[in-house]
1. Work out relative contact order in percent (Cα under 8 Å, 6 or more apart) for each of structures P, Q, then name the structure with the largest result.
2. For which of the structures P, Q does the calculation of Rg and Dmax of the Cα atoms in Å return 16.7, 49?
3. A value of 16.6 was computed for mean count of other Cβ atoms within 10 Å over residues 51-58; which of P, Q is the source structure?
4. Match the computed value 4.7 of distance in nm of label points 7 Å out along Cα→Cβ at positions 11 and 187 to one of the structures P, Q, and report its label.
5. Here helix-only ellipticity at 222 nm (-39500 (n - 2.57) for each DSSP H run of 4 or more, over all residues; to 500) was calculated and came to -6500; which of the structures P, Q was it taken from?
6. Out of P, Q, which one gives 5.9 for mean projected area of the Cα convex hull in nm², for residues 27-114 alone as computed from the coordinates?
Structure P
Amino acid sequence: MSRLTFRALPDYIDFETTRKLRALAKHLINSPDYISPFPNAISIKKSGLKALVEIDSLADRVQKSLETASGKKSLTLDKVLFQFSSSSDVNQKTLPYLPHFDKRRLLKGMLYLTDVMEENGPIHFAEPISPLSIEKRRRALPVNYKERLLNCVSNEELVSRPVPILGPAGTLIIFDTNNPHHAGLIKDGFSRLSIRFDFVTRRFFTFSS
């Protein structure tokens, strides 16, 4: 079975569709009708997409792309996250700015609605030397794993250092959250707007070491 690590798909949506989705995302993020625990972001479950036909349709397309890339069928949409990120003072020695894997394993599609260069804080990815080791660690994570940084990955565990995934607006990035990744730092005066589609699976992949 094929294994999805991470992959960038440029020109996933055309210019006009990108423009419309960018306006929609800004409207939703600033709308009082949506409440979210995330700053400058809103999270919508599958049931909440009924009134957002264009997003519901796009989620179906992203799902098919993930299923094709991963070889895993029958994914289920968990949520859609609309997020606006701008420069701020952050501690680079904490999550999510350190290479890590997620406790809850998902297959995700992140769609850039604005051009993302180094200054815009792109997501970074690296391939692990032993995917099986990552999976074993994930399954054993305790409740306080974040405080202890137990899901972080050292450079010695990586094939090479994390690389930023750059791309113009309309680029889709698909990935397995077991793949080491970290957030990028946004420079002063720059920002990033994106939509993220999170999918769950009934059964995860079996890796060979």
Structure Q
Amino acid sequence: MAAVADEILELFLTQCGLAWSIIPWQQHVSLNNEWETLYGNFHHWLRKKQGAKAQFEYSHQSAEKLMIVPFLGNVAGPHSINKRGPRKAAYECRGNGAVPDLSSFANTDFFIVPDDFSWTMIHTHEDYGLGGPYFIRKEWLDSPTRGQGRLLDSAGPRWYCPLLKRDIEQGLCLDINFQRLKYCKPDVLKDAQQETGKTFEEISSICEACPNQPLRDE
């Protein structure tokens, strides 16, 4: 299989003063798999920048080499893609360190990473709509030592939930938060509403004020 060159993107990169080359298909696949292993599970995003904050954070990065890689699967972080037909090509770019603003290409559904994968910028067709773009650093991913007030046991990280008024596992906390932010179907959120008798707005207010909030957009 081969990806399709994006001539409009190529022209834009040239205008930005970047030297670019199309990444071979097998390397495109390898980069996609490496990204999915590191960043693909959005439940591990304990911190992120979103929307204009993501764009601002990204714009202040410096990378003499970076990769622009269209997603090959059916999901991009918390969003479904479900594209048909061939995907756009991936590009390796080299320059003076300034990163290009690729927000106008969001419909391509892609991620940007420097050579060391120390951060990533995600653009999808949902940008500024249902969520995104997203900026994440590697150190913002799930770690059992992150945060205060969290208890560790053989089942993984746990912490006190002021909504359910008990210690809960990290996965349940993330499910509630992602569902209240409308990234996923609200099955767990509905269970929380039934257990607490609280409205969606009340749950969001409690979660936002929680000192252990894992998705606070700082």
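1. Values: P: 36; Q: 21.
By relative contact order in percent (Cα under 8 Å, 6 or more apart), the leading structure of P, Q is P.
2. Values: P: 16.7, 49; Q: 18.9, 58.
Structure P accounts for this read-out.
3. Working: P: 14.1; Q: 16.6.
Structure of origin is Q.
4. Numbers: P: 2.8; Q: 4.7.
It traces back to Q.
5. It must be structure P, since only it matches.
6. Details: P: 7.5; Q: 5.9.
Going through each structure in turn, the value belongs to Q.
Any read-out appearing in this document is the output of simple, stated calculations on the displayed coordinates, not a laboratory observation. Small disclaimer: the values here were computed from a predicted structure and weren't measured. Cβ atoms are built from the backbone, for glycine too; each structure is taken alone.
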